[in-house]
Structure formats: C-alpha cells, structure tokens
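Any read-out appearing in this document is the output of simple, stated calculations on the displayed coordinates, not a laboratory observation. What you see is a predicted model, and the numbers here were worked out from it, not measured in a lab. Cβ atoms are built from the backbone, for glycine too; each structure is taken alone.
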Structure P
C-alpha cells in the first residue's frame, strides 16, 4: 500500500524539549523535597499526564502531590520556553519541506495535552505546517496504545497502513506498531531498547537521516 501520510511526535522528535521538561520537573520536585532521578524521568517520556501521574505515584507513593507539581512544572516549562526559546531538532525543516514536496499529508500525535502542544509548535515556528494535531487529552488511552495515531489517521482521511510514524520514544514506537503503521525511530534521551527497535522499520540518528528512509518507503509503495 502506498504511503500517503507522515505522523510525527513533538517532544524529543521535532523539538529539543525533553531536557527542558526534565529540568522543569526536577526543579519543582526538588523544591517540594523530592528528587527526580534520570531513571524515573526516562519512564515518563512519551506518556500522557494520567500515565505520568501513575508512574510518580508508584515511585514516590500515592501521597505525591501530582496536581500541584504538574501545575508548577507547566509554569516553569513555559517560563523557560518564553525566556530561552525552544530549539528544533537537526533536519526538521528539511524533513517537513520534503514531505510537503511529495504532497503527503502531515499530522502530529503527541502525549502532551492540546493547549500546550499548540504553544510548543507555535514557539518552534511550525504550527502552520500541520493539518491535524491529536493530543493526549483527546483520546481514551495514550501511547503505547494506538489511539493517538489511529485518531490522527482518521482525521486526515487515510488508512493506518498508509501512514509512516516518526517517533523518539519506546512508547511511541509501540503505539505505531499497534496501530499497524510503519515506524521510524529517531532516538533522543531514551536508550534504544532492542526489542522496541525491532518494531521499527528503521532506526536513524536524526530527522535528516529519516528523509532517505521515507524516500525508500515511497518508492517501494
């Protein structure tokens, strides 16, 4: 089946925001007497707010003040975003230009909730590049469930096998595979898990290297 659409994650894939998110979480948790380890943060990558709440409860106990921490973390993140800006990942604009040149549809599928996803894309200067954004607060189940990607495909009017997903997280690759889509893994902070990597069509070091893989997939179709 020919490729008709490309679906992309935001954090850690298109924008270099995971380190800002980790810094934000670390600051607000430290102020409240909690220490966020690298191991715990890596579990949070690519997950919805509900999933992150459960991860933190599992580690720090049910008394962990998640709602307060989440609100403070968002304020800290947005302050950093506005004061320091947010860098895009290498090769992003080349990739978006290539997808547009091939007249493929594009969508975003992110675990971030809708309002914050919009702000991130606007800050990166790429909001207008996407016809559809599906956010974590718009589906019943976040990644690694396939809901986000299946919703994105429906909203841009293509079948799941006609989509290629670009993801940086393990949960994202698992979600794309569960959706029946072809996935390209572009690792960011999470170490590459060999079992998850086998679910991907290809693992590449950057978005720039993803372009020839997309060319290969469109030719094969």
Structure Q
C-alpha cells in the first residue's frame, strides 16, 4: 500500500513509518510527503530516505478548497491508497475528509475520546488520570473523532510533567502508528459503524507500556 503523509513539523511519526517500511515484509511504503510549511523538519527526513516531497503553502491558493484540491491531485498522482496525518496542523474540510473516507487516518496524543484538541498531556496530569496515551483513528469531519484502530497507554506518575509524559507517549506513538498502518495494509481492518474490527488476533491493537 502506498502512503501519503501530511506534516507540518518535525515528522517523528513520519520517521517511524519510514523506518517500518525499511523492512521488506512491511506491507506499506511512504510514497509522498506533503507539508504546508516549507521549513518543516520532516521534509528533510523524507528527502534523506529518497521519498518525494511537496510543499503546498495555503497562501499560494485562492482558498482552502483550492489548496485541498491540489493535495488530493498530488496524492492521486502518487497512487496513494492511505493518507496519514502526522502532525499536520491544519483542520481539513468536510470535502477532503469525505473524499478520503476510511482512507485517512490520524494519530492523537491521548486515549480518545478523552482530551481532544491541544495540550493533552497537561490535561491528563491536571485531571489526575492514571493512564494516558495515544490513539490512531480514522478521520471524521468532527475533530479528533472517528473509529479507533490502535491505542497505546502509559501510566501517569505522581511527579510527571507534561514534557516527561509527552516523551513517554511519543515512544508509544512510534509503535502504534506503524502497527495501525500495517493492519490496514494487510486488509485486516473493517469499519462497522463507529467501531473498528480487526481480523486475526496475532497482533494486538491495544498496548500498555510497563510501569517504569
């Protein structure tokens, strides 16, 4: 399966997908990386791996519709079958989300539906939850919703700071995203209403990191 990855920043989850695809047995490859920011560090990661990149700055287009149409055209030219959001910091329109229905996934740094939006690690600490983590999900029109594919949890320590907690969650993100893509690329994922069914039980789609 050919992947298109949308980024706005450092691209650490992009790197996790690139690294996973280095295994000849991995069923997906990153075909194209698109960024809305020309200085996104993730573009250098893609170029270092020999992956095609494209910068599409919103200000260069008449409106959001034109910008997203250019993204879709580029993704289709690259033969992309699955679009992965990896720190893409622009809200996508209902038109784009609908066009890529069940072919568009995102990774969010919380155990959705808890803590949608920004500042998830601080929110987790402030509310006193005992577990925090990340979620890979199919994208729907409403932000940070959609059928959940994979979740990974980490314990929250009494003396955690947002930065320390974020670092532990990020380690799990780098495992969860390649796993979710693998399950989809192997044809093991089906969406039933707002739930995801995963066929074959050899690979878990929920992970809990050990308490350090």
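Computing FRET efficiency 1/(1 + (r/R0)^6) of positions 46 and 126 (r between Cβ atoms, R0 = 25 Å, to 0.05) gives 0.85 for which of P, Q? Derived from the structure labelled P.
When relative contact order in percent (Cα under 8 Å, 6 or more apart) is computed across structures P, Q, the figure 19 traces back to Q.
Starting from the value -15000: which structure in P, Q was helix-only ellipticity at 222 nm (-39500 (n - 2.57) for each DSSP H run of 4 or more, over all residues; to 500) calculated from? Answer by label: P.
Each of the structures P, Q was assessed by distance in nm of label points 7 Å out along Cα→Cβ at positions 94 and 142; the largest value belongs to P. Computing mean projected area of the Cα convex hull in nm² across structures P, Q gives 11.9 for structure Q. Computing log10 I(q)/I(0) by the Debye sum over Cα atoms at q = 0.13, 0.16, 0.17 Å⁻¹, for residues 62-157 alone gives -0.56, -0.82, -0.90 for which of P, Q? Considering all the candidates, the number was obtained from P.
One of P, Q was used to compute mean count of other Cβ atoms within 10 Å over residues 6-13, and the result was 20.4. Which label is that? Going through each structure in turn, the value belongs to Q.
Looking at structures P, Q, which one was mean count of other Cβ atoms within 10 Å over residues 78-85 calculated from, given that it came out as 12.5? Of the structures listed, the value fits P. Comparing distance in nm of label points 7 Å out along Cα→Cβ at positions 30 and 150 across structures P, Q, the highest value is found for P.
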